[in-house]
Structure 1
Amino acid sequence: MERLRASVIINNYNYARFLRAAIDSALSQTYQNCEVVVVDDGSTDNSREVIESYDRRVKAVYKCNGGQGSALNAGFEASSGDLIIFLDADDVLLPCAVETVLTELREGVARIQYLLEVINGSGEASGRYVGGSRVPARLGPFAADSPMSANAFPRQILERIMPIPEKEWAIAADAFLTILSSVLGEVVYLDNALGKYRIHGHNAGGNPDSLVEIRRGILGDFNLHASLHELTRGETGSLEQWLGRYPPHWVGRITSLRESPADHPWDDKLFPLMYRAVSATWRQPYWNLRRRLAYSVWIVGYSLSPKRMAPALRRLERRGSEGLSGLLLGR
């Protein structure tokens with residue numbers, strides 16, 4: 001293991017207030033053969049000043065703003081590690097992260113996934129953890145449930161799927177990497193936390209309930225399938241088959257159609273979308289009977305409700321793991 005080199009690639013855009021903590025965590029790894037690459041994606045705050053204060057302890061890459069995908073591409077190109085960890089600039093790694101992950105690296109492993117403890121902007125722990133699901137990527141985009149900082153990749157796997165298409169993945173490039181890597185080998189899941197995931201109210205990605213973000217997510221589903229279809233030489237199946245077990249895609253299209261039918265980008269009608277959403281609910285292989293029934297009822301209610309009630313119903317679905325709404329949605 002000592003012969004292997006690791007690279008922690010920090011991608012940053014205007015996160016100077018968190019960047020030092022991220023860099024310090026990467027430099028504090030117990031595994032010694034580890035380089036730290038910091039990519040600044042055209043920040044307009046004092047990020048460059050923070051990066052330059054580390055002198056030669058980090059490899060700095062400065063570029064014009066191009067989005068997350070382009071920053072990851074630039075960092076990977078500048079790196080030399082056999083193992084790659086992409087660390088978002090507002091997150092941190094625990095000192096043992098690289099050493100722990102390397103013990104799991106073996107032939108046939110395509111990605112190593114671990115937990116992150118959720119912290120707030122001040123670094124205070126919330127008691128919650130994130131780190132992804134064990135859903136196979138071939139079943140659809142719902143397999144991507146792991147933040148960028150919660151994954152480690154063998155270099156030879158990334159060489160097969162990178163560079164990331166930069167126009168399509170200016171944000172949420174973690175979904176591209178986690179899903180495509182998952183079909184190239186074994187995904188190792190670690191139950192211990194190896195880092196901290198910061199939620200501070202200004203996380204990149206925008207408001208997930210905004211029409212722009214909903215439509216971006218729908219386009220992301222299309223782009224993911226196209227990339228997977230090419231990578232697996234068609235083994236992923238058709239787009240209809242792939243999305244046929246993913247209710248949120250169809251719910252997103254229902255929302256887009258209802259919110260702004262004049263500029264809805266797809267040739268959709270409400271009732272066929274309802275049918276596809278309900279059908280996908282019953283084809284979702286990881287939901288129990290109660291959840292399928294409840295979600296089907298919710299889809300119909302949401303689709304046919306007065307427009308003024310739609311936001312409340314969306315909040316009910318989003319908070320489905322808590323209290324009464326969790327009971328209603330079968331969580």
Structure 2
Amino acid sequence: MKLKTLGRTDLRVTELCLGTMTWGSQNTEAEGHAQIDMALEAGLNFMDTAEIYAVPRSPETSGRTEEIIGSWFQKTGKRDKWILASKIAGGGVDFMRGGSRASADTIRQAVDSSLARLKTDHIDLYQIHWASRGSYNFDGSWTYAPHTQDTTDVLDNIADMLEGLDGLVKAGKIGHVGVSNETTWGIAQWLRIAAERNLPRLVSVQNEYNLIRRQFDLDMAELSHHEQVGLLAYSPLAGGMLTGKYQNGAVPAGSRGDYQKGFWRYNPHSEAATAAYIDLAQRHGLDVAQMAIAFTLTRPFTTSTIIGATSTSQLANAIAAADLTLSEAVLAEIDAIHRRFPRTI
């Protein structure tokens with residue numbers, strides 16, 4: 001398993017990261033533990049979670065995933081085998097701190113609660129799950145309107161969050177700072193304010209990246225390279241779309257499209273693009289899911305790709321993608337398909 005440097009830190013993380021968000025809803029504690037065991041045996045050293053997991057978020061399930069990870073740490077005593085990442089909800093969730101946005105105060109509260117659930121004294125990478133001002137990354141990506149924002153308020157909030165994160169780094173409760181579902185401008189402001197005030201520097205950005213959602217190829221790729229803020233690519237299978245299981249309008253029982261209907265953000269254009277990628281994989285004798293994951297690993301800005309599964313067989317298949325080298329012919333055909341379907345959501 002290849003190792004890559006996380007930002008400008010001395011941490012070396014595996015190019016695949018274990019995703020966890022189904023543990024506590026679609027998966028039991030035992031199943032979550034089995035996935036951790038399998039990933040560790042395969043050589044992974046990087047695991048990502050969030051206070052709001054399991055999904056779909058609810059007062060009953062949120063926090064449960066961290067508890068499952070914590071019980072594995074307690075049972076095995078192998079906390080030192082993992083570089084652990086977690087996140088604070090960005091705001092707007094009424095059952096979490098009254099829906100308030102992330103701030104110095106709420107970050108301190110969230111970290112202490114996560115540490116208790118995770119049964120650890122530190123989180124290696126702590127991330128802001130989404131920008132409270134909104135972003136291009138969720139359902140509203142076509143209607144996101146930055147021109148309506150109060151810039152001063154946005155910048156004051158970033159500075160406040162950084163001050164709170166700085167205190168937690170100094171206290172040893174978190175190691176490094178990252179963001180998720182952020183924009184190029186947003187990351188630039190985080191970096192500028194941190195440099196001006198000698199506060200923690202971002203080391204990563206966790207945004208969606210896959211064959212049918214490739215916005216990161218543009219301005220974000222340039223910023224990522226020059227500022228060494230690597231991508232932690234989530235949803236490499238486009239929420240399962242790229243496996244082909246949703247083709248022709250199918251919604252298999254127990255699938256994410258069935259289980260988390262509110263998350264589903266792909267439109268009918270996705271199906272045509274998916275069909276083209278499935279055909280490409282079949283013609284070259286490739287597993288389409290492995291091809292999709294392996295593609296994300298070819299990108300120069302990818303630090304690690306987050307893989308999640310609801311079964312150990314799915315997880316084993318995803319992990320095997322790390323051993324797949326895509327030929328120049330396959331990569332050229334991927335580029336050609338992307339030219340035909342540049343944005344399909």
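One of 1, 2 was used to calculate relative contact order in percent (Cα under 8 Å, 6 or more apart), giving 18; which? Intermediate values should be presented prior to the final figure.
Numbers: 1: 14; 2: 18.
That value comes from structure 2.
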(request) Output the label of whichever structure in 1, 2 has the greatest value of mean count of other Cβ atoms within 10 Å over residues 15-22. (result) 2
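Consider the structures 1, 2: one of them gives 0.99 for Rg/Rh (Cα atoms, Kirkwood Rh), for residues 63-198 alone as calculated from the coordinates. Say which.
Structure of origin is 2.
With P(r) over Cα pairs in 10 Å bins from 0, in percent derived from the coordinates and found to be 6, 24, 32, 24, 12, 2, 0, which of 1, 2 does the value describe? Mind showing how you got there, number by number?
Working: 1: 6, 24, 32, 24, 12, 2, 0; 2: 5, 26, 36, 25, 7, 0.
Derived from 1, not from the others.
Taken together, the values in this text are just the output of simple stated rules run on the coordinates, not laboratory data. All figures in this text were calculated on a predicted structure; none of them were measured in a lab. Cβ atoms are built from the backbone, for glycine too; each structure is taken alone.
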